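Asker: Before anything else, here is the set of structures, which you'll find just below.
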Structure I
């Protein structure tokens, strides 16, 4: 299927977005389609995380519209069924195990008691296996290394099984081989028809694995294929790497 024929999962319409009184994006419009892996790039403080949080519904300090699967007015539960959001920040989770953390991703699909069905348990086990943590499923999250904890958070997002997955700096705390493995994983998730957007400073990974690259530069959101975006990235970062 031609990229322009893929369903639109996320649409930004004349979006202006700020943080602590500083405008980060001004009147930007963009479309993110199903089945595509997109890297969101920009210098530190450009607004990458702020934009991702706005799409996830965690930041409503903006003007314009963010349309998710055709709707700009979702309830929290509806949004949780459509979007999985994985943050970089490591949380202290006390006695919670990896399995219990990942099971939280199934909450939007359970009843009011939070009871896991057999299908939910299978989804949790599969998500843990996907990120290579099966042997650590019963370990407390607080006992994990930073890289292992990051993979556990990603597994929670996978277990949520939403059509859209947003990840804020998912390669943080990972060594180079693990970054490559994660990029392949995100690519595979997108190939299954999901919309995957992640913020990153890994320019080469973005260039090699992504279908699209979005770049925040001077309050604009520039968007295109890796080939189209290469000169714009070089100019924005004052580099000549890709």
Structure II
């Protein structure tokens, strides 16, 4: 039985990813910043492990996963949207918080996990990045910057860890249906003086397929990359986005 750790795993996309691994018979441990989400997850999946943890705090990570004696798969999913606006308007504290969670948190968790992954026959790290990390995104500087950085870490860690039979890949979703993107749409609608339907249409026009993706779409790719079928896939960045053509429509609409 493989042991899987999913950050941000008690809600949203992370919960769907964790659930997919549970269905496949894995032992799953999730970290989540919300105690309520952790409680809900344990109630739904009593055989899983879940710990409240702010991944931007190395001490909390050490306490949450330091007791693990085995780890086969790490999914670095936790992240926040960060502040939105033109570069000169961005709040510095909000910028720092986005970097602390999305970038530093990914580093802190991976640093703690690698010694355990080395002991696995087939260690796997899957980083959840974004299509904003492939082409940039106007008005989302901190988020895009952290996701570009995640891709850089993915390529670098694949080089570092490959000789130890640890594979590292990144998945780049577009907007994922659910509460998180609904909140982002509501915030952007208020900021730009548009309706939520108008904002959603802007997002949908970014991809060739004119659609968002589902959490299940992302989970399917993650579980594939963690599987034996992907045993020679490493250092890759896979977009799950209906072919995003551009994120620059924001420059025209804002």
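Only the coordinates and a few stated rules stand behind these numbers; no lab work does. All values reported here derive from a predicted model rather than from experimental measurement. Cβ atoms are built from the backbone, for glycine too; each structure is taken alone.
Asker: If Rg/Rh (Cα atoms, Kirkwood Rh), for residues 12-99 alone comes out at 1.05 when worked out from the coordinates, which of I, II was used?
Answerer: Comparing all candidates, it corresponds to II.
Asker: With mean count of other Cβ atoms within 10 Å over residues 188-195 computed per structure, which member of I, II shows the largest figure?
Answerer: Once mean count of other Cβ atoms within 10 Å over residues 188-195 is tallied for I, II, the winner is I.
Asker: Taking relative contact order in percent (Cα under 8 Å, 6 or more apart) as the quantity of interest, name the structure among I, II where it is greatest.
Answerer: That would be structure I.
Asker: Comparing mean count of other Cβ atoms within 10 Å over residues 44-51 across structures I, II, which is largest?
Answerer: Max of mean count of other Cβ atoms within 10 Å over residues 44-51: I.
Asker: If distance in nm of label points 7 Å out along Cα→Cβ at positions 20 and 124 comes out at 1.0 when worked out from the coordinates, which of I, II was used?
Answerer: II
Asker: Can you spot which of I, II the value 3.3 was calculated from, given it is distance in nm of label points 7 Å out along Cα→Cβ at positions 108 and 180? Can you show the working numbers first?
Answerer: On the way: I: 3.3; II: 1.8.
The read-out was computed on structure I.
Asker: Now for a different question. Can you spot which of I, II the value -13500 was calculated from, given it is helix-only ellipticity at 222 nm (-39500 (n - 2.57) for each DSSP H run of 4 or more, over all residues; to 500)?
Answerer: On the way: I: -10500; II: -13500.
This value belongs to structure II.
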